[in-house]
Structure 1
Amino acid sequence: MLKNIAILLASLASCFAGNNLASDEERYEGKEYKTAFYNPKDNPQLPNILLIGDSISIGYTQDVRKTLLNKADVFRIPSNGRNAGHGVLKIDQWLAMKPGKWDVIHFNWGLWDLCYRNPKSKAQGHRDKLHGTLTATPEQYRAELEKLVAKLKKTQATLIWCSTTPVPEHEAGRKLGDDLKYNKIAQEVMQKNGIAINDLHAHALLKQDAIQDKEGDVHFNKDGYHYLAKKVALEIETALSK
């Protein structure tokens, strides 16, 4: 009897030792829910979602995955999507990522495009709306979006454009109102191509003061990204249900 108990205890100890090879995060939740750039394993039974965007999209990626758990596999590009011109250079590589077949692509550019940068500026990202150079003029932004949309439409995925989130007062490299100007350009391009629009700009404005990371910052706090993720996930679920 005692021998059998000893064997059982040894077996249990072995199991727990094996479990300790993985962290608690990996064991119970998975890295993909803690790190935006750790994409999930593809479940062939679930639709595949691709998120394309800048640091704002990086911020809400994990919460979108959690919200869509067991409903869809949510992947994102392996970097910051930066400006639309950068997207033109990288889009073929991003679309070819595994699993390579996309059911829904939720995409965004804008905050980088409308940013003024100056190599001499000491602000993060060399932002300088007084003496810097605009990353992409409105005309360039429109032309690059047209190129990107043409590429995205070839995937046969359901496309969702995500409007650029607000530019707050006192932002070092971005001018108030340019978010509206660039969003209007994007809206025209998307409507012309029959692409759904997730108006994350209007959604963020509803709680801007509460969810803004700090004064003059285009980024959001933890609650803010969670709030944005709910809207993104809802738009994707709606697309999947059609």
Structure 2
Amino acid sequence: MERYSRQIMLPEIGEAGQRKLGQTSALVVGAGGLGSAICTYLVAAGIGKLRIVDADTVSIHNLQRQILYRETQVGRSKAEEAKKSLQALNSDVETEAVCDIFCPENASGLAKDMDVVIDASDNFKTRYLLSDTCVGLDKPLIYGAVAGFCGQLAVFNYRQGATYRCLFPDEREMIASQTHVVGIFGVLPGIIGCLQVNEVIKLITQCGELLADKLLNLNLQTNHSFCVNILPSQQNRQLAKANFEANQRL
């Protein structure tokens, strides 16, 4: 009660909302720039269980934006080092590190017992797989993406709503377009990651309006932001389910 007192004081959350947070499990795919902010604030907020999936190791160039890590951790597993830092922040949260890539063979197993899935990945292939998995398992997906000075945020598959495929229908074109590494303004993943946690908390406590069927766009150079509506497509949902079922047979 003392740890979360400032949050409980908010009538929109209160003790009931805090209990809901403590009973919720979240899967975070990616422990980089987005994942650092997401995991830190989810654990600080008192999420019940956190599963972190990342196969990468800490590099020196990560430290510009991936605030979970320190120089002494370079070369070590991101997932494992993230777990250590997060346990030191809040030992009451059950934190699990999975040092593996999120792939068709393990996607369902990693997500099926989680209440909410959070996309902190950095490639289109993983984003489509995450979306298809959430459609197949009927899980909400909190999406975030960053490049340069610009970020995006959305809530997919909320109450059978729009999916990632409704936003970007052409999977082959999107994957083919990702041919080189882009620069990232250091604070951008932190801002988008915090906004993703904001959507998670609103989803769990049912306080506020979710970015369901909407895409928030943010440009830090101009401080300009705008929302666009995403039209749900039954055809894209059926494709997602078909892909999920195909992955189940692998």
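Quick note: the coordinates plus some simple rules give every number you see, no bench work behind them. Worth saying up front: this structure is predicted, and the values here are computed from it rather than measured.
Who wins on mean projected area of the Cα convex hull in nm², for residues 40-111 alone among 1, 2, i.e. which is largest?
Largest value of mean projected area of the Cα convex hull in nm², for residues 40-111 alone: 2.
Can you say which of 1, 2 returns -14000 when helix-only ellipticity at 222 nm (-39500 (n - 2.57) for each DSSP H run of 4 or more, over all residues; to 500) is computed?
Derived from 1, not from the others.
Out of 1, 2, which has the highest value for percent of Cα pairs over 32 Å apart?
1
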